[in-house]
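Colleague: Right after this note come the structures.
Taken together, the values in this text are just the output of simple stated rules run on the coordinates, not laboratory data. What you see is a predicted model, and the numbers here were worked out from it, not measured in a lab. Cβ atoms are built from the backbone, for glycine too; each structure is taken alone.
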Structure I
Amino acid sequence: MRLQNYQQVPTIVAKKVGGGQMTIPADLAGGWSVLLFYRGEW
C-alpha cells in the first residue's frame, strides 16, 4: 500500500510483542512515527 501526501493511514489493530494490542493511528497521535512491519516466515 502506498499513501499519498496528507492521506491518513487506515485503522490497523496489531498485537504487541509484550502482550496487548495497539491501534494505529490512534495510539500514535500527536507526533511523528515510523512503522516497521516484519513479515516473519512465509
Structure II
Amino acid sequence: MSEPTIKSVRVLTVMGNFEWPIVKVELSNGLVGYGECHRGPGH
C-alpha cells in the first residue's frame, strides 16, 4: 500500500465581521479534511 498524496486543496472565504478562510484538503485515498484559518496577534 502506498502513502496517500494530496489530490486537491480548495479555499472558501466566509464573509462575516471579517474574512474567515475555510480550507478543504482531499487525499488520493479518499480522506477529506477541513480546516480554518484566521489572523491573530503577531501574524
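Colleague: Could you figure out which one of I, II the value 26 for relative contact order in percent (Cα under 8 Å, 6 or more apart) was computed from? If you can, show how the numbers build up before the last one.
Modeller: Numbers: I: 26; II: 33.
Clearly, the read-out refers to I.
Colleague: Here's a follow-up. For distance in nm of label points 7 Å out along Cα→Cβ at positions 4 and 20, find whichever of I, II sits highest and give me its label.
Modeller: On the way: I: 3.6; II: 2.5.
Comparing I, II, the top value of distance in nm of label points 7 Å out along Cα→Cβ at positions 4 and 20 belongs to I.
Colleague: For the read-out Cα extents along the principal axes in Å, a value of 31, 25, 16 was computed from one structure; give its label from I, II.
Modeller: Working: I: 31, 25, 16; II: 44, 22, 10.
Source structure for this number: I.
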